[in-house]
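Pasting the structures here.
Throughout, read-outs are computed from the coordinates displayed, never taken from laboratory work. Everything quoted here is computed from the prediction, not taken from an experiment. Cβ atoms are built from the backbone, for glycine too; each structure is taken alone.
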Structure I
Amino acid sequence: MPTITIERAAQADLNAMHAILTLCGEHMHRTQDMHHWYPYSPLEAWLTRVDPQRVYALYDGALLVGTFNLKVWQNPNHRAVYFGGMGLLPSYWGGGIGRWLMGEVDAMVQAEGYDAIRFDGVASNAPLQRFYERLGYEQRGISDLTAQGRSPVMNFERIFAR
């Protein structure tokens, strides 16, 4: 596995991060017939959905290779974070980076004192669902986004022991 580092995104990298997400969406559409990120939302719309202070860059040395973002989930029962917008250049897929990243994000979220992490995965992607379950995430339901022109997504959550 390459040596990947995680850093808070620099304002100057946001356009490139959006481009990675757009590329990932097109790649998944073409190679796996997955439409949830295709076409990806315009840069301006993406910037309204993310907290620029909670967007992270993945670097292989000096090369920007991926991104993700975190957002506080408002829940009266426990403090949770939503993990979203995870994109990695397709040439880096399959090398264990996803498994490593999920562990790093879990550690970040716990270190910040949150009780849970949540995210969505394409409901029709059974291998990806099994991957998340092996990592300790539990399915919490399906969000049907077909009215928005998107594929249904499976909602996942992991509650951390205190």
Structure II
Amino acid sequence: MEELTQLREYVSQHRYQEALGLIGEMEEMSRKSILMNIKSYLVRLMVHLIKVQIEQRLTKSWWFSIRDSMLKIQELNLMENSKSHYIKQIAWQTYLGDALDDAIFEASLEVANAKYAPKELAQLVDKNQLITLFSEMIAESYRYPRKELAERVELHLSKLLKVGYGQTPS
């Protein structure tokens, strides 16, 4: 709010260069906030993908969380003009490493009733499989509208389950 008051003051005083500078700062703050939200959903998504991968089961709540996280990432990533994205498709790798490390840490509290310390869980997780799966799902978030993306999430989840597609969440 402080920034809006300052902006109003700059404009009323015809200090347009300073107003434009402040607008730039506000846009950057907004962008950072959106990227932080995307990362939060990415970590949430990865935590549940790790649980599915390690426990080889899929509960309804995990399925819902994975689906919801993917849809939120798609929604947040799309800029207001509905044509551009905050994170370009080729730039996701820079976000995945940190998000996966954070997710492993968080998942260690949930996987197998907190049986594994983060370092132990990191040894068990097939990071390449998770990155490949996420890369496929995120690519689809650029191609498909929300409803179709939601339907495709379940197809991707079957890749984590050794039993294969068709296993119903418990």
Structure III
Amino acid sequence: MSVTATLDSYLHNKSCDYDTVNHSPSTTACESALYSAVPMKQVIKAVLLHDHNHYMLAAIPAMNKVMLPQIEQITGCRTELASEAEIRRIFGDCEIGAVPAIGQAYGLDVIWDDSLTDDEDLYIEAGDHRNLIHLKREQFKSLMKNNPHGEISCSPDDLYDLTHY
């Protein structure tokens, strides 16, 4: 595999030129960064969420954890993590654990972390465990222009009980 047909078609329809970075087989976005010699903060991890009515994708730096209360504040929806079965159903042409952060290609709303625009080069999973798609910051911002964003993730060390929100 490499780039999924769904994602490749979407990016081409958006006139988004990209290149791919091949790496040793990985099981997480953090491993993909490590095996590609790319800083983890530049690899975008996709987290599938749902609010019992619809699904949405959170795009965050690979090393971070999603903060659901902050997403709720921005979207007005109470969300929770989707199950592996739900991920498999929605991303049928992707390998589990290699979901691309461009959820629009799969008909999903996307919310993204503001820190993703700190760097010029960004990388997303291509749908398999051996390739990353390389995008420039302006390409990513253009793809995300109509999607909500904010501070929606943090380092695992900074994650604390956010149930008081």
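General observations
- Which of I, II, III yields 0.9 [distance in nm of label points 7 Å out along Cα→Cβ at positions 41 and 145, calculated]: I
- Which entry (I, II, III) yields the derived value 3.3 for distance in nm of label points 7 Å out along Cα→Cβ at positions 25 and 73: II
- Relative contact order in percent (Cα under 8 Å, 6 or more apart) derived as 31 - corresponding label from I, II, III: III
- Structure from which -6500 was derived, helix-only ellipticity at 222 nm (-39500 (n - 2.57) for each DSSP H run of 4 or more, over all residues; to 500), options I, II, III: III
- Structure with the greatest value (metric distance in nm of label points 7 Å out along Cα→Cβ at positions 9 and 121, set I, II, III): II
- Percent of Cα pairs over 21 Å apart - highest-scoring structure of I, II, III: II
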